[in-house]
Structure 1
Amino acid sequence: MNIAEAKERFKGSICPVITPFNEDESIDVDTFKQLIDWQITSGSHGISVTGTSGEPSSLSVEEREQVMEIAMKAVNGRVPFIPGTGSVNYREALRLTKAAQEMGADGAMVIVPYYNRPNQHALYQHFKTIADSVDIPIILYNIPGRTAVNLEVSTIARLVEDCPNIIGIKESNKDFEHVNRVLLACGRDFNLYSGIELLCYPMLAIGGAGHISATANVAPKPVAEMYNAWTEGDVKRSQDLHYKMMPLNDVLFLDTNPAPVKAALGMMGKINPIIRKPMQLPSIDIQEEIRATLMQYAELKEAIGGK
């Protein structure tokens with residue numbers, strides 16, 4: 001797949017699938033495969049794993065490789081598979097990105113290193129070295145709320161100019177001016193994805209390529225349909241879905257992702273809602289609010305046995 005083909009194929013709703021666990025906190029392989037199949041049959045345009053929603057910092061490098069392998073086989077070429085391969089540790093990020101290429105992944109998503117707060121020159125060197133180490137397309141992942149450093153527009157533009165296989169960025173940056181300037185600086189054919197649920201629709205309006213939304217774990221069909229409606233020219237339907245999803249988006253972020261998402265999927269009977277320490281499931285009050293919100297949506301209400 002050449003770069004132009006990847007840019008076109010990697011559009012739409014790419015679901016950042018959670019990592020389900022058994023009671024002993026081992027990876028629940030069968031459930032994981034079922035989740036991926038449900039995502040694809042529900043209309044998700046791509047699959048990512050071991051991103052923020054997949055609890056990567058709670059997985060060993062070997063477990064992350066295992067999760068990637070399981071997911072790639074479950075996807076089986078039906079949609080693009082773009083695992084998250086970034087890490088706070090450069091050598092781990094390099095190893096995982098190379099592993100993604102070796103196992104046949106369509107691309108890789110690499111997060112800004114978290115906690116250690118590299119400067120912009122260091123970020124440039126980090127991403128350039130990783131991008132240069134592989135031939136597969138790379139999607140950058142900017143989430144300053146988690147990493148405590150913003151990948152600046154000038155750094156993104158420099159990376160895009162120097163690394164032909166960096167084709168896009170997942171922007172979990174609430175600064176809408178910033179994301180506008182990303183497309184201005186990098187070109188409107190650069191794949192800009194929203195990683196903030198309430199900006200999924202607005203980013204389509206400025207020329208975004210789609211979204212990588214945690215909410216898709218719970219409601220894959222409407223999240224994908226919002227993109228489909230936009231590309232079909234049905235602006236009103238896309239807007240309607242944007243506003244319809246807002247209560248669900250809000251409740252799924254009352255606690256740190258993916259804790260509310262796992263609680264919701266547990267209520268829907270999709271997973272055993274186990275999350276690894278130091279994370280915990282949301283409080284009982286928040287879980288009750290999640291359940292009440294799920295009941296507002298016909299398809300989700302049915303999933304949790306509501307009447």
Structure 2
Amino acid sequence: MELVYGYSVELNNQTLVTEFLLQGFAYFSNKSLIFVVFLTIFLMTVIGNSLIILAVRLNFYLHTPMYFLLSNLSFLELCYTSTTIPNILTGILKGSNVISFTGCIVQVYLFTLCATTEFVLLAVMACDRYVAICRPLHYTVIINSMVCAYLAAFSWLCGFLNSTINTIVTSRLHFCGPNSIDQLYCEVQPLVRLSCSSTRLIDTLDTIAAAVFGVICLVFILITYIFILMAIFRMPSRTSRRKTFSTCASHVIVVILYFGSLTFVYLLPKDSSSQTFNSAVSMIYSTVTPMLNPIIYSLRNQQVIRALKNIMALR
């Protein structure tokens with residue numbers, strides 16, 4: 001078996017891809033500037049989300065289901081960003097856009113895990129806000145610490161199961177033609193489009209996953225906020241309405257950013273003219289949104305701000 005650049009040529013004259021080229025790097029002419037931008041995003045994401053986790057852990061007043069779920073979201077965003085940006089920074093430093101087949105599959109697994117978990121976790125957070133606003137007298141009974149832990153574990157379990165199934169099926173595909181991925185990282189759909197074997201099974205699984213974890217979670221979130229808004233409008237004073245809505249405003253902003261960018265990527269036509277736009281938008285939910293989450297939750301929440309100030313004072 002003879003190895004050539006990006007391929008493994010076997011004795012039966014079948015050529016199998018052993019490396020992929022991440023062509024998203026070609027869109028950037030100033031590599032130094034892009035390195036600084038991605039490094040800044042990575043550091044801001046790590047520092048911001050780590051501070052949120054520390055604030056929730058160290059402040060007794062934040063030991064509630066709402067902030068427990070927020071700390072889970074912050075940890076998830078750390079995983080999300082760590083899946084993509086370090087490899088991007090390494091590629092820029094080395095001047096190489098090559099990623100091995102194994103490295104690409106690992107990235108697909110982690111990326112799918114984080115994306116699926118975030119779908120479910122955002123729905124769980126919406127459920128928490130619904131119970132807190134629409135059923136306030138029963139909140140501590142319905143959403144206690146044990147239930148909250150189970151819901152968070154369920155979110156991660158959904159991510160592990162969906163990612164494991166999709167990645168196993170994807171890794172069994174044959175890649176014997178083009179090996180260029182028009183992005184900065186490996187993701188299921190761009191990778192599947194390069195396969196020279198039947199993709200019917202992975203396409204079916206991907207459609208089911210998108211329906212179950214994407215569409216159903218989004219519809220669930222929209223329905224919960226319809227009931228939340230109805231409950232808020234029934235409140236007697238404007239001050240109470242404003243104060244109540246502020247408790248879920250940050251979650252609404254994050255949902256809009258995350259699901260909005262995903263809608264552009266997966267609903268727009270997959271022609272060549274939209275590939276550059278899709279690649280740019282995909283960076284929003286994979287890198288920009290994780291960076292903005294701690295800022296959004298901090299600016300909209302006085303308790304988080306006070307907890308962060310206490311941490312800074314201890315330093």
* Structure fact -> Working back from 35, 19, 8 (Cα extents along the principal axes in Å, for residues 215-254 alone, computed), options 1, 2, answer is structure 2
* Out of 1, 2, which structure matches 0.6 when distance in nm of label points 7 Å out along Cα→Cβ at positions 183 and 207 is calculated? -> 1
* Structure fact -> With P(r) over Cα pairs in 10 Å bins from 0, in percent computed for every candidate in 1, 2, 5, 24, 31, 22, 12, 4, 1, 0 is reproduced by structure 2
* To do: Determine which structure produced the value 2.0 for distance in nm of label points 7 Å out along Cα→Cβ at positions 39 and 295, calculated from the coordinates; the candidates are 1, 2.
  => 2
* To do: Tell me which of 1, 2 gives 26 when you compute relative contact order in percent (Cα under 8 Å, 6 or more apart).
  => 2
* Structure fact -> If helix-only ellipticity at 222 nm (-39500 (n - 2.57) for each DSSP H run of 4 or more, over all residues; to 500) is calculated for 1, 2, the one returning -23500 is structure 2
* Asked: Given structures 1, 2, which gives the highest value for distance in nm of label points 7 Å out along Cα→Cβ at positions 31 and 223?
  -> 2
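Bear in mind that the values in this text are calculations on the coordinates, not laboratory data. Predicted, not measured: the structure shown is a model, and the values here were computed from it. Cβ atoms are built from the backbone, for glycine too; each structure is taken alone.
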